[in-house]
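Next up: the structures, one after another.
We did not get these values from a lab; they are worked out from the coordinates using the rules stated. Just so it is clear, the structure is predicted and the values come from calculations on it, not from any experiment. Cβ atoms are built from the backbone, for glycine too; each structure is taken alone.
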Structure P
Amino acid sequence: MPTSSASNFALVQLPEPPTAIFCFTDFVAMGVYDALRSLGISIPGNVAVMGFDNYESVAAQLTPPLSTIELPHYEMGKWAVEYLLEYGSQTLPPLQHTIPCPYIERHSI
């Protein structure tokens, strides 16, 4: 479980500190919550925090609950399996495929 040391949280010590922080995982957001709280910084009053992956046991349980982008794990796996079943034995060029990642609005923004 990641934690952030408030003394090492240089972002909020900048002359113009951020008004929002986008975290690349909800676990990182949990550490950001801890660091901000230990510095007396309010979420979302002073800083909005956004996560990425919608790890329910983290995002929904934080106070305030974390707004996040949901990674559609089931849909990603389903697409990959279907693609491999259809084209797996062929040599194909690299492929980019987009699967929508919904915004899950909670109360950290």
Structure Q
Amino acid sequence: MAAFVKIARISDLPERRGKFVRIEDEELALFKIDGKVYAIGNVCPHQHISALHQGELNGLCITCPMHGWTYSLETGLAEGGSGRVITYPVKIVGENVFVEVQSE
């Protein structure tokens, strides 16, 4: 069953910088770009390293700081490869940021 979980306040997210968040066993990377928030899995599928929140943004893509693989924040698809990171639906209610995650 999916449910939206409050994970941050919009004012706590730096513009164009990643923020690491853990929800139970899931590691997420949050990015605020021009006031819109994107949530993806923080683990790069290339080498399974939890570091995407520290990556370099280029437009709406994030590049893993470890080996340079680049992923779309909108679709999770790798640029120039077959990898994919999980993307999470985000909604903002007032000052609060919610991410939809699967719950048991």
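With mean count of other Cβ atoms within 10 Å over residues 22-29 derived from the coordinates and found to be 18.4, which of P, Q does the value describe? For mean count of other Cβ atoms within 10 Å over residues 22-29, the value 18.4 is produced by structure P. Computing Cα extents along the principal axes in Å across structures P, Q gives 56, 25, 23 for structure P. Looking at structures P, Q, which one was helix-only ellipticity at 222 nm (-39500 (n - 2.57) for each DSSP H run of 4 or more, over all residues; to 500) calculated from, given that it came out as 0? The value was obtained from structure Q.
Can you say which of P, Q returns 21.8 when mean count of other Cβ atoms within 10 Å over residues 38-45 is computed? Attributed to the structure labelled Q.
With distance in nm of label points 7 Å out along Cα→Cβ at positions 46 and 70 computed over the structures P, Q, the top value is the one for P, the highest of the group.
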